[in-house]
Structure P
Amino acid sequence: MSDNSDVSDWWRTRIIDMEPGRIHLRGRPVQELIGNTGFAQMIWLMVTGEEISGGRETLFEAALVAAVDHGPQAPSIAAARMAATCGIGLQSAMATGLNMLGDVHGGAGEQAVELYRLAEEAGPDALPRVLDDWRAEHGKFIPGFGHRFHKPVDPRAPRLLELVDAAAASGAVSGNIAGIGRAIEAHLAAERGKPVPMNIDGATAVIYAELGCPPPLARGFFGLSRSVGILAHAWEQMQQGGRNKGPTPPAYRWTFDPE
């Protein structure tokens with residue numbers, strides 16, 4: 001019998017083991033998971049290989065719920081809606097929207113987790129230096145704080161922080177990252193002489209950092225959450241109809257800059 005390990009070893013995974021009539025996900029028979037495991041629990045199990053429950057599960061699901069949508073002005077949603085009028089399928093419209101998520105739109109959560117980790121390592125007295133160093137390397141914006149639309153407060157952030165506080169009180173998480181987030185918020189307000197409240201990216205980043213997620217997972221989970229809104233808007237646009245809709249109504253034109 002020939003050794004075909006060079007083929008079977010081409011892809012290696014701890015996520016799924018499968019043969020005809022049997023599917024195990026992270027070592028659990030799929031039939032045991034179905035009906036007994038919530039979707040948020042399943043996401044966590046698949047991605048991390050660990051189970052999540054109690055206050056930690058509540059936080060994770062809350063973060064996923066909070067970031068599902070931000071309306072057609074969000075580039076990811078707008079792109080999906082425009083794509084849906086171009087004659088492509090629903091999944092292609094979703095992919096169009098998801099592909100809009102990058103460092104600027106959708107990446108702030110990952111960056112905020114990185115910043116929180118740096119502040120945690122440096123200690124509370126070093127926060128001004130940490131923020132100055134961040135600006136020197138990344139520019140003037142502090143990820144996770146301030147919002148061009150929601151002023152003076154992003155309504156999602158306080159609720160998420162309430163849930164973090166409750167989880168910390170029960171011992172599910174430490175609450176240390178929430179304290180760092182609030183310290184950054186207070187520092188920015190004192191620095192600028194006006195409130196610079198934590199936004200959805202900063203608040204979900206608090207949760208993901210409290211749960212021990214590496215920074216890239218914060219962006220991944222945001223994309224997973226936002227895909228719900230992308231699906232909803234793409235499907236709604238398909239029901240509404242429309243053909244080849246662009247970013248503005250046809251009566252509006254762009255500005256032409258002559259050479």
Structure Q
Amino acid sequence: MTPIAGRVLVTGAAGAIGRAVVRRLVADGAEVIGTDLGELPAALPAIAWTPADLTVPAERARLVAATDGPLAGLVHASGIVSTTLAADIAESEWDRVFAVNVKAPFFLSRDLAPRLGAGSSVVFIGSIAAFRGTPDAPVYAASKAALRNVAATLALDWAARGVRVNCLAPGLVDTPMTDAMNDVLAARRGAPPDQVMAARVAPIPLQRAATPDDVAGMVAMLLSPDAAYVTGATLVGAGGLLAGAV
């Protein structure tokens with residue numbers, strides 16, 4: 001696979017998936033700029049780092065100003081999960097999840113659009129939850145469905161400029177966020193967290209959860225010039241989970 005050359009901005013770069021993406025892209029020869037709420041994590045090989053809360057317009061603007069020069073790629077790995085049931089969701093929680101998972105990626109992408117030239121690639125990391133009802137995480141699922149649409153819309157909007165935009169929809173990924181969700185589900189179901197995880201893995205044809213490195217590999221593929229004819233697509237990386245869906 002031909003690696004992406006040039007500078008790539010990765011949001012949510014301190015999270016499990018974000019770190020894996022940074023390491024993969026650096027190993028492939030890209031220059032990575034990272035951002036997250038806190039400072040640069042130890043041993044993470046980013047060439048530059050700007051801490052920012054991307055839901056705050058002034059902090060997004062500061063990140064854009066710090067990201068001078070052209071970008072070859074942009075990866076939106078930032079995101080939060082909500083496991084509040086539909087009957088209990090407050091409007092403030094709905095607004096917060098959509099602000100982090102949809103609004104911030106959209107406006108940051110739009111503000112960085114002038115830095116994205118022909119041949120550049122944008123990847124939004126969504127979720128398989130975008131394709132199906134998810135009673136255990138309804139706001140999260142709705143936000144990822146919206147993010148998938150944002151990616152498709154920007155792909156059409158920017159196609160004439162030669163900028164590709166795609167969405168990656170992983171299935172179950174073995175991360176601390178997944179562990180936290182398993183704890184919530186375990187409390188609801190009256191079962192140990194390891195049994196909950198086993199039940200979530202059971203329907204996956206490949207019989208395992210993805211690793212953050214698996215996700216990073218899919219991101220690298222979508223960023224690569226080898227995917228030059230792929231735009232407006234949603235790549236489902238879920239171990240075959242949707243293969244039998246109608």
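One of P, Q was used to calculate FRET efficiency 1/(1 + (r/R0)^6) of positions 27 and 123 (r between Cβ atoms, R0 = 25 Å, to 0.05), giving 0.90; which?
Of the structures listed, the value fits Q.
With relative contact order in percent (Cα under 8 Å, 6 or more apart) coming out at 21, pick the structure among P, Q it was computed from.
Value 21 for relative contact order in percent (Cα under 8 Å, 6 or more apart) corresponds to Q out of P, Q.
Quick one: FRET efficiency 1/(1 + (r/R0)^6) of positions 43 and 91 (r between Cβ atoms, R0 = 41 Å, to 0.05) came out at 1.00 when computed from one of P, Q, so which one is it? Numbers along the way, then the final one.
On the way: P: 1.00; Q: 0.55.
Working through the options, I get structure P.
Work out which structure the value 3.1 belongs to, where distance in nm of label points 7 Å out along Cα→Cβ at positions 19 and 195 was derived from one of P, Q.
Q
With semi-axes √(5λ) of the Cα gyration tensor in Å coming out at 33, 30, 18, pick the structure among P, Q it was computed from.
Working: P: 33, 30, 18; Q: 29, 20, 18.
Matching structure: P.
Given a computed value of 15.5 for Kirkwood radius over Cα pairs in Å, for residues 131-226 alone, which structure among P, Q does it belong to?
Among P, Q, the structure yielding 15.5 for Kirkwood radius over Cα pairs in Å, for residues 131-226 alone is Q.
Can you tell which of P, Q yields -17500 when helix-only ellipticity at 222 nm (-39500 (n - 2.57) for each DSSP H run of 4 or more, over all residues; to 500) is derived from it?
Traced to structure P.
Work out which structure the value 45, 26, 26 belongs to, where Cα extents along the principal axes in Å, for residues 67-178 alone was derived from one of P, Q.
Corresponding structure: Q.
Every number in this text was worked out from the coordinates using simple rules, so none of it is lab data. Note that the structure is a prediction, hence the values are computed from the model and not measured. Cβ atoms are built from the backbone, for glycine too; each structure is taken alone.
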